[in-house]
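These are the structures in question, set out in turn.
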Structure I
Amino acid sequence: MKSIFETVINIPQARLAELYANPENSTKWMLDVERYEPVSGSPGMPGFKFRLIPKKGKMIFTATIISKNLPSEIKLNLDASTVNVLVTGKFIALAPDKTKFISAEVFNFKGIFNKIFGFAAQGAIRKAHHKHMNDFIEFAMTRH
């Protein structure tokens with residue numbers, strides 16, 4: 001399953017990409033995340049692993065930075081017990097202070113039950129993705 005969020009924001013490309021790519025910022029805009037825990041690697045660099053611990057529930061994601069080509073793109077892999085999510089954030093400069101931001105998430109559910117659940121919950125998953133991205137935009141607007 002794939003979910004795409006796309007918007008234009010009045011923040012310079014490099015600044016927007018920097019805010020998004022910094023894993024320490026995740027708890028400031030992922031309002032359902034309690035904390036971020038570094039696991040291994042050099043913070044913010046490809047290969048860096050960190051955990052996202054939720055405020056509620058048991059689904060802990062281990063994130064790995066796959067590639068980081070800022071200010072244009074960053075790719076992360078989020079892995080949990082029931083799902084793996086490939087996240088791509090793209091930043092396209094439209095003007096010195098205007099950036100097109102595209103977030104694509106590709107979900108691969110583990111096991112038949114989780115695949116059925118994922119299929120049934122596509123609308124809710126897309127809605128949650130869009131909420132996270134709107135929360136990120138709100139966060140970014142107060143930090144640029």
Structure II
Amino acid sequence: MASAHEHARIVHRYFEEVWNRGQIDVLDELLTPDYINHSPSMPNPAPGPPGLKPIVEAMRRAFPDLHYDIIDSVYGEDRAALHVMVTGTHRGDFFGLAPTGRAFRVRQMQIERFADGRIAEHWRVTDESGLLRQLGVA
């Protein structure tokens with residue numbers, strides 16, 4: 001079983017390499033093949049890395065300067081709880097919303113479950129109403 005230190009290393013790679021830099025192939029290393037994304041705004045994406053890669057690509061097209069900062073984290077035996085700040089500027093299509101050119105800054109709470117040294121499940125709650133207000137569409 002991986003240690004809390006190893007889980008922290010995986011989570012930092014997940015945010016820095018995948019979300020902040022757009023290196024989606026890293027997901028093949030970091031996620032289990034049957035990874036499940038339980039995010040409410042993305043109901044029933046395909047399992048594993050193939051289900052998350054198009055989401056990351058779409059977010060990075062919409063917000064080319066997308067950046068995640070971990071504000072706080074707690075690591076347990078098989079889970080991590082994270083408080084994250086997400087920032088970006090709306091420069092591309094965001095799931096049907098035309099670019100506004102506006103910047104945003106919102107908080108997320110995330111839980112990651114680990115299995116076999118990889119992320120196996122993901123739960124996320126984002127201040128989506130705050131995001132839409134900052135983009136000027138709500």
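Laboratory data are not the source of any read-out in this text; all were calculated from the coordinates shown. Since the model is a prediction, treat every value here as computed from it, not as a measurement.
Here relative contact order in percent (Cα under 8 Å, 6 or more apart) has been calculated and equals 29, so which of I, II was it run on?
Derived from I, not from the others.
I have -9000 for helix-only ellipticity at 222 nm (-39500 (n - 2.57) for each DSSP H run of 4 or more, over all residues; to 500), calculated from one of the structures I, II. Which structure is it?
I
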